[in-house]
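Coordinate-derived values only; no laboratory data. Computed from a predicted structure; not experimentally measured. Cβ atoms are built from the backbone, for glycine too; each structure is taken alone.
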Structure P
Amino acid sequence: MLLRENMEILLYSARGSNSSERVEWLLNIKNIQYRKIEVGAEELKASYLEVNPFGYVPSLSIDGYLFSESMAISEYIEERFPSPALLGSNLIEKTNIRRVCEYVNASIHSPQNRTVLRFFRPELDEDSKRKLRAEWIETCLQKLSSTICKDTGYTIGHGFSLADIFVASIYKKSLQHGGSSNLFYNNHLMYIRRNKEALAAEPKA
């Protein structure tokens, strides 16, 4: 085991959080023991701010440090616990995996975030917000599809990577918001789930 015997890793998460699912999947596939702390909606606006002033999940407590933002946490985990490697085997793969992750994290996820919509579109009711979020994700995923799964059914290259986690998680979020089923991304999900380790590590809904 890579951890010191008395080390405790805490993952602050929230029900339905796409960003938290990414980190949980990564921790699971690397067989890292951790304790998940579910943060409620009211806590996100109150007591949780003492943990993370941004009021977002996930946050990860490890080695006496507290980290936020799923991409930064993922990079830390990959360097701190390098096996199995999920950021590619060469510079080109590593760059392309990060490209996909950043597109999902910054270009797709951030604009449809609940707090962003609440700020820019306060007039929308919850059903309208869900519809708008699904439409945004679908539009962005359509653009992304022409740049991934070129060599195999994996997003980049010939093995399961962080890019597969980010892509699968955001597609599932679109479906949760009522988005349409997409053959390309259904095939991607089925392909990565043939990987027994990836399937076992996938967080359950």
Structure Q
Amino acid sequence: MHCSSSGNNNNDDYDDDNNNNHPDTDEPCRRCGKESETIQHITAACEQLTPTDYVKRHDGLAKIIHQKLAEAAKLIDDKSPYYKHTPANVKENENFKLYWNRSILTDKTIPFNRPDITFMNKKTKNNFLIDTAVLNTHNLAKTTTDKQNKYQEMANEICATWKQKAAQVILIVISSTGVIPKSLSQSLRKLNLYPNTYI
């Protein structure tokens, strides 16, 4: 059976904010003291905020997607607000399986085998490797390409090892300053989620 593996590698739908959002400043960051304290540095590039605030923000976005998929697949009945949702490592019923931040084992050792979310349709044998990111606008295109390449081998191997029909890399990437790339709505549609799910 032929297995198709595809993603949403669109690099032409990001607005460049280099001219407007990088004001010159000589003031060092008050958290790390290493870089200038620009909006871009504080919102997405300070190494002191990476293990705390940025991780919490990243997981918050991923939890929204996880909860909506779990509800759609009837894996959970709880209608709690997204900020109270605590993803289980594995949720499964007769039609779907949903992994949260879990390494996926295949016959071939794959270095990048732990997407944020793995969603499997058992009946159609379609699989989605979902990874999320909140970044500076000028990093969106590069990160999209990097993540697509990073997980493509994993998608191919899932098809080969598990005899699946398709495996797609789905990227949920938004800007830390509020820029929403066109590819986000395309990603949500592939998951059969509403285009404004992230709001």
On distance in nm of label points 7 Å out along Cα→Cβ at positions 58 and 90, which of the structures labelled P, Q is highest?
P
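From P, Q, which structure was relative contact order in percent (Cα under 8 Å, 6 or more apart) = 28 calculated on?
Q
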Taking -9000 as the value of helix-only ellipticity at 222 nm (-39500 (n - 2.57) for each DSSP H run of 4 or more, over all residues; to 500) derived from one of the structures shown (P, Q), identify that structure.
Q
